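The data blocks that follow each hold one structure.
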Structure P
Amino acid sequence: MIIALSANTHMPSKTRALLETLVDTFETVSGLPVQVHDLVVHGRQMGACYQKDELDASSRALVESIEQAEGLIVTSPVYKGSYSGLFKHVFDLVDPLSLRNKPVLLGATGGGLRHALMVEHQMRPLFGFFGAHTVPTAVYASDSEFVDGRCVDPLLLARCREAVGEFIALYRGAIA
């Protein structure tokens, strides 16, 4: 199962809209289903826990679904040059060996282009720690690429298709 995780902190959210674009593209091209999660649903309770066994059933199921995933599609808003603290906290609770050799597609949203390298300097090293295989094309989307909460910029949509194509190639190689 492919797990998609949006680290948005409110709804509606551009971060969630980017995730939906990536998931829709993946499902259309691959014909495979994706299980989608929003951290905003788990946030308050999850942030108060230091270990996985302290989580409520729903939040524990989220962490376990990440650990058992065959691949991940993750998006986070950029906060002060990095992913959200809750996003990091979730992965602090994930077993360090559980993501080894699994494909991960990285995405992020921010107010402008000055945040674009966050996926390279923050997200990619996090998943490198886990030994995951991040796709070469990460997708960063700034406010100007959305209209009415939807990804509409043709170049953004092309980056999404490219990243999803790379993700599918890694995924198919991992399960072969």
Structure Q
Amino acid sequence: TKTHASTEAEMRADLDRFRREVGTDYLDIVLLHNMQSADWPKEKAGAMAVLSEAKDKGIIRAHGCSCHTLDALKTAAATDWVDVDLARLNPIGASMDADPDTVISVLRTMKQKGKGVIGMKILGAGKLRSRVDEALQFALAQDVLDSFTIGAENVAEFRDLLARIPAASVRA
């Protein structure tokens, strides 16, 4: 799940709320959401400390961030604390932090450091709606993505994606 928490108190409250809402005693991944500044580790130090403690106690299994600028993404790549990053990637650079080649280069650095990378904006925030197969093939062909997420708008769209992904993976 993702959080906007910055302070220790905010993060503790979010962790309690997340576990209560999900009905579990642990969370697989908690991400600091919408990092835009290159200085986000300083800005989020309190939340990061709580997440590190929660990982040590087994309350979460991994922590990281979702980045929304190239500077924030580069910081995530260079920050040992980041276990997992949620990064924007698609073949046309729509709603991304930079052009695809630049983003892939930063994500490759993350992978070399053992970080997990989850792709988002695979369909470019809807800009690739008429090019779904191309976008899926692009995402599936990237050795820098461990997984990706797509926000389906309805059940029919979700089912269509479920049918397209296996076919796209064969062509990727």
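Just so it is clear, none of the values below were taken in a lab; they were calculated from the coordinates. None of the values given here were measured: they were computed from a predicted structure. Cβ atoms are built from the backbone, for glycine too; each structure is taken alone.
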- Message: Quick check on the output: 116 is volume of the Cα convex hull per residue in Å³, derived from one of P, Q. Which one produced it?
- Response: Q
- Query: With relative contact order in percent (Cα under 8 Å, 6 or more apart) computed per structure, which member of P, Q shows the largest figure?
  - Reply: P
- Task: Kindly point out which one of P, Q the value 0.3 was derived from, the read-out being distance in nm of label points 7 Å out along Cα→Cβ at positions 106 and 138.
- Result: P
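Out of P, Q, which has the highest value for distance in nm of label points 7 Å out along Cα→Cβ at positions 122 and 154?
Once distance in nm of label points 7 Å out along Cα→Cβ at positions 122 and 154 is worked out for each structure, P has the highest.
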- At a computed 3.5 (distance in nm of label points 7 Å out along Cα→Cβ at positions 34 and 58), which of P, Q: Q
